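So, here come the structures, one by one.
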Structure I
Amino acid sequence: MASHKVLSNWYRQLAEHLNSGTRIAEAFSVCAGPPSQDRLRMAALFESGTAIEAVMAAAPAWLPKADRVFISTAMQTGRLPQTLRKLSDRHERIGATQLKVIFGLLYPLGVYHLAALILPIVRMIDYEVGFEWDAQQHLLQSSLLIGPVWALGALTLFLVKTDNPMLPRILRCVPLLRRYSKAQALADFSYALGTFIDAGVPMHTAWQGSAHIAHDPKISRAYRAMQPTFAAGEDPATQLKAHKVFPPDFVAFYAAGTQSGKLDEMMLKTGQQYQTQANHAMTYASIVYPTLLFVLVATFIVFTIFQAYGGYLDLLNDLA
């Protein structure tokens with residue numbers, strides 16, 4: 001998957017070119033950022049008259065699945081430049097937060113890896129026979145400490161890149177990250193709903209698509225429960241309070257948007273608010289968990305050192 005910064009810049013370029021009258025095939029060809037071979041392949045599909053749904057279905061893995069839905073819907077309703085600008089803004093905000101999280105993780109993880117390399121050496125100190133170096137033992141013990149961290153990182157990266165719905169479910173089981181998962185689901189749902197409505201999608205379809213993008217079972221259940229309301233052509237604003245997945249502020253924002261006739265703008269602002277909450281929760285978790293991990297390793301190292309040198313002191317006392 002392309003980075004959020006790359007996608008943000010690319011979407012912004014596409015929006016400007018399309019606004020100036022550039023054909024979509026040509027825009028995909030000239031707007032740089034993602035891999036050129038993928039852009040040229042999609043441009044060729046557009047040039048040949050392939051339907052937008054087919055082009056998005058055959059899109060490369062770096063194009064997020066949710067973005068494909070937004071682009072396809074916006075093109076059908078003639079709102080593609082506006083939607084691309086919204087996607088650009090969203091990826092820019094998410095990318096900035098991810099960069100902060102990454103830099104926040106570098107120090108504690110660096111210290112942890114250093115400790116994982118030093119700890120087996122400390123444990124090779126024996127107060128009776130002295131220090132005995134064992135390369136195989138050092139490699140094994142260091143791998144046991146570093147391996148699980150790398151495996152967890154690789155698994156998380158895989159789930160993120162494949163947009164796997166299992167990731168939100170896993171996060172909801174982890175303290176601190178549970179708060180992030182809830183806020184992110186509401187951010188995704190609100191942003192998707194506002195984008196779909198802005199693109200002219202019928203309310204029922206907008207809710208259905210947004211619930212799918214949010215990857216939250218509670219939001220999906222709420223949508224299914226409100227299907228008779230949509231079928232009757234009514235607005236679900238009065239029913240939102242019955243579903244705990246929608247906090248009071250979301251209900252208030254939705255009601256205000258419905259009354260003012262600017263539900264799309266209100267939902268987009270709501271999505272930004274929940275995205276900010278999700279970003280803060282992730283930043284906090286990225287500080288707390290690595291710090292706890294570092295404290296545990298440091299405590300174990302100190303204990304091991306005192307144990308080794310305590311043995312030397314006992315030996316000196318015996319000799320005295």
Structure II
Amino acid sequence: MKRVTLTLLLLTAVASTSYADDWGAIELQGRTVEPGSKARFPFIPDQSFEATYLNMPVFVARGAEPGPTLCITAGIHGDELNGVEVARRAFSEVDTESMRGTLIALPAINAEGVRTGNRYLSDRRDLNRAFPGRAGGSVASLIAYSVFEVVQSCDALVDLHTASNNRTNLPQIRADISDPEIRELAVHFGLGIVVAGKGPDGSLRREAAKAGIPAIIYEAGEPYRFQEHEVERGVEGVRNVMAHLDMTDRADVEIPDTRVYERTRWIRARTGQGGFFFPSAGLGDIVEAGQRLGRIVDPLTDESFDVVSTIPGEVVGMAVPQPVLSGYALFHVAWHTND
């Protein structure tokens with residue numbers, strides 16, 4: 001039986017960060033992407049049972065002039081659809097004749113999950129804990145290894161996500177702001193809010209940064225749906241990043257003052273206070289310690305429990321109204337360490 005190979009190096013010819021004068025085509029697994037052109041193709045050329053589960057689309061735009069390589073990744077979690085559309089739309093609008101450098105978009109890394117609404121891979125693993133991956137092992141390891149081979153050819157990475165598990169996120173950038181280059185990338189995305197953090201071990205953002213590639217995450221909205229405002233903000237952010245990297249000329253870029261939060265904490269349902277959750281605070285609200293954020297009603301006893309913030313800060317994520325049990329994460333509050 002023909003073996004599916006995910007471990008081929010995607011880019012066999014990539015412009016180095018010196019952007020040599022002999023700017024030319026990229027050879028991509030038997031395909032040639034000339035300067036000033038675009039290509040879309042499957043990651044795995046094989047036609048087999050396993051390839052139908054592991055395959056993902058690859059979009060490449062080669063600018064007419066030399067410049068850096070920007071990677072956009074989305075759909076690592078298959079239920080997070082806003083990022084998938086951000087990547088597709090941002091790539092679709094690129095004018096390669098006026099662009100400098102190369103844009104590589106992997107818009108649906110967990111393509112089977114995107115099709116079925118499944119957050120995880122077919123082997124039930126969280127792909128965003130599997131990077132940088134390895135050539136042998138589980139499906140997650142194989143895909144992570146292959147994606148990371150592509151990412152290592154890039155000069156910067158924007159990874160696109162939403163909230164999960166019946167929650168929603170205020171549009172925000174997550175980044176390791178201790179790295180000046182990453183901080184600049186985060187600020188120039190242009191959202192006006194950055195939440196500090198390196199990300200969990202095995203996440204694409206953290207492992208890319210460890211490999212020397214400035215990487216940020218755009219988090220916005222809810223899973224399982226396309227939300228136009230969050231998609232529009234994400235596309236505009238990608239445009240801003242491309243201008244920041246000098247891949248495009250934009251005279252109208254306005255970067256707002258940025259709120260940078262060094263700390264976050266989840267406000268959770270207290271022990272023994274499960275029931276139906278009804279929030280009164282919303283995304284972007286500035287809250288005080290001791291402020292009531294919502295209530296939980298026990299539907300069997302009608303007893304009501306207040307959800308109270310333990311810290312002052314801004315609500316950057318929250319659960320949607322739903323039944324909850326003890327310890328369930330309800331409000332994600334971010335704050336400055338010098339507050």
**OP:** For distance in nm of label points 7 Å out along Cα→Cβ at positions 84 and 108, the calculated result is 0.5, so let me know which of I, II that is.
**Re:** II
Original post:
Which one of I, II has relative contact order in percent (Cα under 8 Å, 6 or more apart), as calculated from the coordinates, equal to 20?
Top reply: I
Original post:
Can you tell which of I, II yields -26000 when helix-only ellipticity at 222 nm (-39500 (n - 2.57) for each DSSP H run of 4 or more, over all residues; to 500) is derived from it?
Top reply: I
**OP:** Assign the value 19.4, calculated as mean count of other Cβ atoms within 10 Å over residues 164-171, to the correct structure from I, II.
**Re:** II
Subject >> If Cα extents along the principal axes in Å is computed and equals 92, 49, 25, the structure in I, II >> reply: I
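Bear in mind that the values in this text are calculations on the coordinates, not laboratory data. Just so it is clear, the model here is predicted, and its values are computed rather than measured. Cβ atoms are built from the backbone, for glycine too; each structure is taken alone.
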